[in-house]
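In the part that follows, the structures are each spelled out as structure tokens.
Derivation of every value follows stated rules applied to the coordinates shown; laboratory data play no part. Keep in mind it's a predicted model, so treat the numbers as computed, not measured. Cβ atoms are built from the backbone, for glycine too; each structure is taken alone.
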Structure I
Amino acid sequence: MMSFSKLRHLSRRVISSSGVSRQLSQKLTEDAVIVKTDTVTEAQISGKPKLDRPPFVKGLFLGHFDTNVLTYPEVLDKEELQCLNELVAPVERFFSEVDSKAIDQSGAIPDKILESLKSLGLFGQQIPVEFGGLGLNATEYARLGEVIALDGSIAVTLAAHQAIGLKGILIAGTEEQKKKYLPHLATGEWIAAFCLTEPSSGSDAASIQTRAKLSEDGKSWILNGSKLWISNGGLANIFTVFAKAEVENHKGEKEEVVSAFIVERDFGGVTSGKPEDKLGIRGSNTCAVFFDNTPVPVENVLGEIGGGFKLAVNILNSGRFSMGSSSAGILKKLIESTAEHAINRKQFGKQIKDFGLIQEKIAKVTCSTYAMESMAYLTAGMLDTYKNPDCAIEAAIVKVFSSEALWHSVSECLQVLGGLGYMRDSACERILRDSRIAMIFEGTNEILRIFISLMGLQHAGIQLSETVRKIRNPAMNPGFILSKLWERRRQQMDDPKLILGLEGYLHPSLQVPAQMLEYCVLRLPYAVEVVLSRHGQKIVDHQMELRRIADIVIDIFAMTAVLGRASRSYCIGLQHAESEVLIAGTFCKDALLRVKSAVKEIELGPVATNDSNYSKVAEKIFENKGYFPVHPLTRNF
């Protein structure tokens, strides 16, 4: 097994080489869905010039497409890639020997495995080298994530430690805080946890009830409250805790503002509840954490008093992209075992691999895996190569797509495996249970879809509000209306004029799917104008419409990623490049159909679709506190 010092040596080599807008912003803050923050780059690539690029997905809402994104990123040079492979190899060997079934059954990760993880340096992946970590950039971190994800319990333990637990110190910690905590966290001597969720608050961080009050001598904050479902809660020595701190405003009045604190278990008053008995990721430690008059030195405030909400959001935004590579790592292994079963299993005198419905399942799983992997490394490339990367939406897209595709794909593989896949001895059964949490943690997919839509609309708000204003006042803007009517007519006929020329930035073999992508890109601004014309500033209250907008954007980003990747593979002559082109084209054709359907539903509106009916049925359920239809065997005579 490679030593931690060897990994550090190798890592050093890697390192050396308007109205609508205001209303949306206000609503986002009030509802505590999520707010605009500066995206944090995972690591700086020294010696390489950074690219000055506008946010990609946000621009799509205005019909702007940065064609540079179609050039799939090559972040690592030959030497850096070799170093990364040297880092990955011992980790792959280690995880090939991990008994995930035993971890799942016992509900705990053995101390021996935790010690091995520490010796491999996996507790310090994102911590800079000067503080004893590996200093990995986003691309390198994503690559290691593919391997670590092979055991869900270990993956969650490590992610809770570094992707969220200690990330606040990296983002907002003072130099003194970094020097004090990061070296111990890098080695795994200290384990970190992220304490945000409470019984009454999840994604709504502004509703937390934990309180912090300044002591009489002014030297510490006294923390009281409880946190729920905290990963590493029973193992952690260091907690990033969010609480409402009582302060005086400029008027001399007392108010409470969400703030973040670095809390050591040794401060006292910190206790952990009984480990939760979970459906999946059973080996990871999840429990409640309680703070009873816990004294926290004033120098342990993380960032500024009152800056906790923004910091919490920034922490969550910064790591979601890696879920794409992690999910792909799981599925690539599962596709291998499922394909082997399909080859060896015979029914009706034929191998089941020759049945069309089995081929369809395997092909769709493969296309989804290719897409999530492509999106993850495209987003990682943006984080690593852009000067000021604003990739929060891209990271959310990767998380939503990958978590849902993972759940569906594992289910499909289990279906191919049949009864064998349903047995406890099958890895597929455990992976199915482990994968379900991905759609819940780090922001539920429902919240993230709202985030994707509203942040895009907010970015485009000023220009779109002017367009909507003119559309709503045709008599005052006749020239604009005439040009808009012609454009609208083509859109309403489902025939937007393809003017972007995206096929010119890809290999000629991808001309047809490139035109599919361009069609979808041009349909998005039309869909946005339709919903804003219909709802105006009240669009924030129409979540089913926002979901459709988000789904269109997700498919556009996925299409962009797979086409850029397939084009690069073909141009540089990678093995199986022709099949990559096939996969990319297949994915884009399915995505095109989804976008067409979503835009059509947006055109029809909530009444013509089932939106209004869904709301009415749900209201009846809540009114009756459950299922209300009378049993079919009931008589009224």
Structure II
Amino acid sequence: MPQLLLELFSEEIPARMQAQAARDLERMARERLAEEGLLPEALTTFAGSRRLTLVAEGLPPAQPDRREERKGPRANAPDQAIEGFLRSTGLTRDQLVERDGVYFATLEKPGRPTAEIVAEMVDAILRNFPWPKSMVSGTSKLRWVRPLRRIVCVFDRQVVPFSVEGIESGDLVEGHRFMSDGRPFPVRDFDDYAAGLSKRHVVLSAEERKEKILDAARTLCFARNLELVEDAGLLDEVSGLVEWPVPVLGDMDPAFLDLPPEVIRTSMRVHQRYFAVRDPATGKLAPHFLTVANIAAKDGGETIARGNAKVLSARLSDARFFWTEDRKTRLEDRLERLKGVTFHAKLGTMYQRVERIEALAGQLAEFVGADQAKAVQAARLAKADLVSGVVGEFPELQGIMGGYYAQAEGLDPQVADAIRDHYRPQGPSDAVPVESVAAAVALADKLDTLVSFFAIGEKPTGSRDPFALRRAALGVIRIVLENDIRLPLKRFVSDEVLEFFADRLAVLLREQGQRHDLVSAVFALGDDDLVRIVARVQALAAFLTTDDGANLLAGYKRAVNILKAEEKKGPLPEGEPALMPGAPAEETALIEALASVEAKVGPALAAEDFGGAMSGLSSLRAPVDAFFDKVLVNADNPAERENRLRLLAKVRDAMGRVADFSRVTG
């Protein structure tokens, strides 16, 4: 079946926008085609520095004929309503069909050529493309990320003719800006297109560009007994800056290696888009860098390397100046400047935030097992590097530089480490601080963020989370769980924030394969110890996978449903169920089983042996099943009925000590 090839060729597309642009192009094309009843067998997109490309395989030459039945007004409706329906359908009254007193119209729509639909689709995509930032060029009204230069649109090996704001569609494709001969070449399908671009030094696939960069970079480093410091984020960005990636290994002045390695790497990464290189024997940075050129230079890249080395030296000289000047001022002496730094208009200055974190760290030290004085000192100094020169130049190094400045001052190593690590974890792949002082300060920093922003109503909504509160909550959860910290959260947060923790914990456990409803079932008990909550959830999950657990859950829900129905009639009878003369053996057995279960479950819960508590509950399964099988709860005798309702309430309450089983689905 025919193939569609579309290329949107423009000036340079920012690397950070390319991957999303490819996804948006695929989504918009798929939606538009589906609306017209066209479903491609495969749809693929590519993004690079100057082009977005789409290939749709297996489209039919024309849209299939369509038949649509449209419901109209009732047959006895006013003439005005019927006439309006006829105008909307283009039919006459005798062409309508009446069924059950209602008019229906059958509309026959002949299919249109696919090329005609594609032309409309591309026009709509171009005019509605969701670029984060866009611009207009010249007299054109079209907004695009950068000026759009060409539209290649070929379907079934023929150009799809249309024009958008003066740009005519065609079949001419441009190769590399510098390494091709500069002459556009014609294409008739994707094979022509891909082969022609490759011949003219354009690597179409972003993944292939990344592979070429990594393979060549590793080879260059290996040849000089060096090792590339790999950086996935930088690789994504660099691969979007070039069409024909050519890694070049350059040399830097070894004297700069006395700078903190994070300063060197950040300067390389942020300002120059260079990869760092290290000595595999020592693991330390080597006096080299790796840049990715967009051309294969005749001299093997020597001129490129020398030029980039000069630029890097200038950048690192600036960094050395800041590093030297920063160490002349103690962290404590920087605190006064934080009074002039606004944290948030409704939450005061950064200095006021420091005071809150300092107080929190002192309170948390007890639960974390940290030295209180060290935790307070680290919290007090943790934000001081925000007004340093290096952090002003490289905000990514906040905390890290504070740790270096603390070391330079000769502060306690635990204090320096806590200052360095108090922002961690900054994402799911980042490690949590494990040293007690660092954990206390990190918890204080994140808890203050959560409590403060919730207090002023700045809560996450949908996908919106401008203050990264979800990340802060997950950070607290991970620090607590991975360090086995027994922290009573209610002492530090509101009920609303505690509910937020429950949601985030459910997300984390779901990613680990647990059911989110089990988190809700355990949180409903009012516990605020995350370590204990997770242990309960794990024990509950294991229990429910057994036959005893699954059947007991069914019995619990049956009991609860009966109790709810009776509550609608009036208050439930209070008190303990009694061993009544002449009661069925199953009723007596369940009462005795409950007494035995309570004797096991209570001590197990007190010892936090949640597996043991679940095991104790499992002995209820058989007597509960037998009770429901043989005993009529709503007996004619009021005394029997009330006793059995008390018994069901006892079953509910016994199980409710372990979890709120009403929140368990299934």
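With mean count of other Cβ atoms within 10 Å over residues 75-82 computed per structure, which member of I, II shows the largest figure?
For this comparison of mean count of other Cβ atoms within 10 Å over residues 75-82, the top structure is I.
From which structure (I, II) was distance in nm of label points 7 Å out along Cα→Cβ at positions 451 and 627 calculated, if the value obtained is 3.4?
Value 3.4 for distance in nm of label points 7 Å out along Cα→Cβ at positions 451 and 627 corresponds to I out of I, II.
For which of the structures I, II does the calculation of P(r) over Cα pairs in 10 Å bins from 0, in percent return 3, 15, 24, 26, 19, 9, 3, 0, 0?
I
For distance in nm of label points 7 Å out along Cα→Cβ at positions 435 and 571, the calculated result is 6.1, so let me know which of I, II that is.
The read-out was computed on structure II.
Taking distance in nm of label points 7 Å out along Cα→Cβ at positions 59 and 139 as the quantity of interest, name the structure among I, II where it is greatest.
Working: I: 2.0; II: 3.1.
Structure II gives the largest value of distance in nm of label points 7 Å out along Cα→Cβ at positions 59 and 139 among I, II.
Upon calculation of helix-only ellipticity at 222 nm (-39500 (n - 2.57) for each DSSP H run of 4 or more, over all residues; to 500) from the atomic coordinates, which of the structures I, II produces -15500?
Among I, II, the structure yielding -15500 for helix-only ellipticity at 222 nm (-39500 (n - 2.57) for each DSSP H run of 4 or more, over all residues; to 500) is II.
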